[in-house]
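These are the structures, in structure tokens.
Each reported figure results from applying straightforward, stated rules to the coordinates on display, with no laboratory input. Bear in mind the structure is a predicted one, so any value in this text is a computation, not a measurement. Cβ atoms are built from the backbone, for glycine too; each structure is taken alone.
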Structure 1
Amino acid sequence: MVNPTPYPRPASETLPTMYDLPSEDPEEPGLPDEFHAFQPQLLRETCQPPAYPASEIFTGTDLNLYYDVRHPRWHKRPDWFLVLGVPRALQQTDLRWSYVIWQEGVSPFLVIELLSPGTEAEDLGQTLREVNQPPTKWQVYEQILRIPYYGIFDRYTHTFRLFRLFGPRYQEVELSAQRFWFDELGLGLGVWQGQYQDTDGIWLRWYQDNDDWVPTAEEIGIRERQRAEQESQRAKQESQRAEREHQRAEQLAAQLRALGIEPESPDDFTG
């Protein structure tokens, strides 16, 4: 008896996983500079969309993004990207080595590239695909993964540009005051000037619906310490006021005793 042809197994079972694929690019080892470390940290720290619980968002920084089941080793390495509706790792052993599309089943919602002289042309979609070579970064984001939003930040000109997927192509969004509000997230992204990691500069950062910037953990700590100091100062002032009232009551009681009148209690004169 001839066995029936089995159904093909899904790609998520037959293709290599993040454990099988390389997590580093030997041609581009490490981070380009400190800015490429600090800026993604600020984006991650302030990306707190109220429309999604923290357990259902994933942000990747300089992480291999594998995107083509026909060429499972082809990848791009975005400076920062946001994925919605996928679980974040709750255990250290579950932390992702790479982001593999056929494993996760969800493409990024937003990718941010930080311009540098060596990658500027490709980041802006100004390079063409070479024969027998993987597609360009722009082609992957726009045509293969169909990522809804693609942002570019230039640290030298402090310029934020955002492209939104309309039909088959990206179209640049006209930004107001270097800011853009994402209705899907309940959060906005814009250019902010301030100090992060003890470094003054101009950064890309998330903001809330009241136009306030989403605070970092350090800023929250500073505010809590200031609030505690204010509460301590108020308590100290209240204690000093109570002490002054008590002393005044003692003085009034002493004056009454000098007149031959015994007060019931010095506290009768406080208020």
Structure 2
Amino acid sequence: MELTGIIGYGEMGSMLVRGFLSTGVLRVDEVVVSSRSKKSLDACAAAWPGIGIAPANTDLARRCRTIIIAVRPGDVLGVLHEIAPVVEGDEHIISLAAGVSLADLEAVFMGPVTRVIPTITSSIGQGTTLICHGRGVGAGDARRAERLFSPIGDLMLVEEGELPVATFLSSCGPGLLAAIIEELAGAAIRAGGLSPDRALSLATGMVTATAAYIRETGETPPDLIRHVATGGGITGVGVRRLRERLPGVLDETFAAMLQRHDALGERS
């Protein structure tokens, strides 16, 4: 039986265990977890009776064919250096860290390496998981990795050069959109007539419904705007004001995020 190991049982590691097991893509006896936190391991064992608990990362690496590293970006290469002496070289290493490149990973481990970027909305089976396979990943390993992650959302295969900006949309995007939802609700409150609870409920429901409409109808955002913004109407005034100012704000936002991404990569 081929085992899948997950190193790290924080927010991302626990979300993956829940996603893999609750959807049936893996059985509980096919998963091994390690963590430097005994409290986290105890919580994992209690939540998923029968799951494999490894006392050390090296023990997990000896037992598992697929090894998912779900620790903080700054700790990824340290974990890889730790397990490298005990692996045979044909294991499939999957890193979830932004800012740690395939070249960084392959400098430590010569076997197949894949980068995967889930998102917070993966915890409810929504959103898009980005997958970038290294040059040493064969068709079988690629298919298995994609099968593992498919239950927690849509998949998009990307080249590594696309990964930073794609990550801003898929993984950082929920945080950006949450800030926009908050600001929309705040503007409604300041304009008068709505309580904070009702304003937030309306803003959140509107964003959810609009995204579902675009996805289900296949219309583009300009199509939707044409339906809603009648000539000389209220929506048109609002859209024009946003188009005057929003591109500059978002360009500055992405530039700041790219600068931070590059700085994190230099320190990894």
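Starting from the value 18.3: which structure in 1, 2 was Kirkwood radius over Cα pairs in Å, for residues 90-241 alone calculated from? Computing Kirkwood radius over Cα pairs in Å, for residues 90-241 alone on every structure in 1, 2 gives 18.3 only for 2. One of 1, 2 was used to compute FRET efficiency 1/(1 + (r/R0)^6) of positions 58 and 218 (r between Cβ atoms, R0 = 41 Å, to 0.05), and the answer was 0.25. Which one was it? Structure 2 accounts for this read-out.
1, 2: which one has helix-only ellipticity at 222 nm (-39500 (n - 2.57) for each DSSP H run of 4 or more, over all residues; to 500), as calculated, at -18000? Checking each candidate, the match is 2.
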